[in-house]
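Please treat every number below as a calculation from the coordinates, not as lab data. Just so it is clear, the model here is predicted, and its values are computed rather than measured. Cβ atoms are built from the backbone, for glycine too; each structure is taken alone.
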Structure P
Amino acid sequence: MSTVTVIGAGTMGAAIAWRVIAGGNEAQVLTRRPVATAIPGAKHGAVGDPITGEIVVLALPYSAYDEVLAQYEGQLDGKVLVDLSNPVDAETFDGLVVPAGSSAAAVLAEAVPGASVLKAFNTTFGATLTTGEVGDQKTAVLIAGDDADAKAALAAVVEAGGLRAVDAGSLKRAHELEALGFLQITLAATEKTSWTGGFGLTS
């Protein structure tokens, strides 16, 4: 059994925690404010509480990373640290705020060199994580990272929760995953697709 700490309980965080629990694993959910509705089966706490999970999912906007990382300085070493952000420029909504050719995951890996950083969940919407389907396809979680054991650990949790895990390559591929996530958000925001749909992956 794995324990996954999810920091953040918005649409994405709640959906991921629910999938973790559905797969028979344990979920610790940490938030800056008490949640209005508890996630059944999860252990709730506040950001700043000790992290119990060996896998830590940052279910937060990219702009909130620095504050949370500062609170957990030195405590994320040895953890599998999952970045699901799409670092969209909130002012223009027409680009990403990370350096050209880089990614939020690469920036995170530099900030927390003692953790095994993975990019995952950013190409899915919370709704498709909840339903487990994109059209007639099972929701696929694309996972990029340089640590094979870390990717296998996250993939096992994802698949136990009823979703499809797909190895998307090294952490360098986070650059392409974030571009894909940005495109999907843009299409949904302009009503070319819906927030309950998105990109599906066929075999």
Structure Q
Amino acid sequence: MDETAARPLRADAERSMRAILEGAERVLSVDPGASMEQIAAAAGVARTTIHRRFASRQALIETLALDAARQLARAVDDGRPDTAPAQVALHRITVNVLEVKGAWAFALGLPAEPGSEAAALHEDLGRRCITVLERARADKLIDEAADLEWVRRVYYALLGESLHGGADDADVDTDTLAARIVDTLLHGAGPRA
């Protein structure tokens, strides 16, 4: 990441940085090979503004991935994974994650560089997911013999499938999708007693 991006930014610089990252997400999600010029146009800023902030296209992409990982971490935090009742936390986190992943699909689809802050955030999110699942198991929402790493992977798959679902899900709000995910995770597709 460029050194200037590590320092706190003035409000106008922060707005321009946000516009650049949002423009980059929009353009790169359609054309991963898009140029800095195309990103600048989508962000509504001069090409020189991008070049002042980022030494290279790769630096921009790394910043984009880190920013998206930070947003995902905040989304999980907002779900109060350590204090809300487990099922409430799971639902709220699911809503938040669907919103962030829906808005930042390109950035969150990038592999995090090993040892990077983004990689550390993703690893921490995996651990925090297991913690919520442990709390759900303690509340008897998940079978005590369940392999929680497998449950986490199934949960992630349900999130991914919900985000990449067909046209039938296009108009379904994130709260409804989250309810479907949590219900499927906790109850499967079998008949209810």
Structure R
Amino acid sequence: MAKTCEFFFDYASPYSYLASEQVEALAKRTGADIRWRPFLLGGVYKATGNVPPISNSSKAAYLFKDLVDWARHLGLPELRLPENFPSNSLRANRLGMVAAEQGRIVPFSQAVFRAAFTEGKDITDPAALAELARAAGLEPEKALARSETQEIKDALRRNTDEAVARGAFGAPTFFVGDEMFFGNDRLMFVERVLSTP
């Protein structure tokens, strides 16, 4: 039976973007299932007392260089941050929950991440999100309306609360069973666990 890797992420997180560009290939190499699970990084920070790296001036100064280095290392397009970085990703994350519900989470997530971090697009803009939803095979108007329902809001909150309860303190966070891994740079350890019989 294939192992499952749960991938908790937030569309505002550039390190989640870097992870999103690697997890499907990892799944092919290991035969694992990847379960994409949007959550609210701001909610995680609040619940755990953690703070965004950008709130520390030294970390903020290093952040962009590190992201550019990682993008080059992975052979990805030149990394760009949106002008409104860090973005309020609440609407995008709710729409991600709708995409998951409709079996379109991978193409939707890749479209959102690439729009934000290779094109510098504003993912808080409903019109931009509608276009990304359409590109991922969703009906934009219906998907956006669904994303505003209490059911979807509650589902996103549950994802966030569950991740925190299991030990998450930032994004991306991965779980293989009860074992947690934090960060794009820990995917080698995720792969090792997924590859172990």
(Q) Taking distance in nm of label points 7 Å out along Cα→Cβ at positions 141 and 157 as the criterion, which structure among P, Q, R has the greatest value? (A) R
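Determine which structure produced the value -22500 for helix-only ellipticity at 222 nm (-39500 (n - 2.57) for each DSSP H run of 4 or more, over all residues; to 500), calculated from the coordinates; the candidates are P, Q, R. Before the final figure, lay out each step's value.
On the way: P: -9000; Q: -22500; R: -16500.
Checking each candidate, the match is Q.
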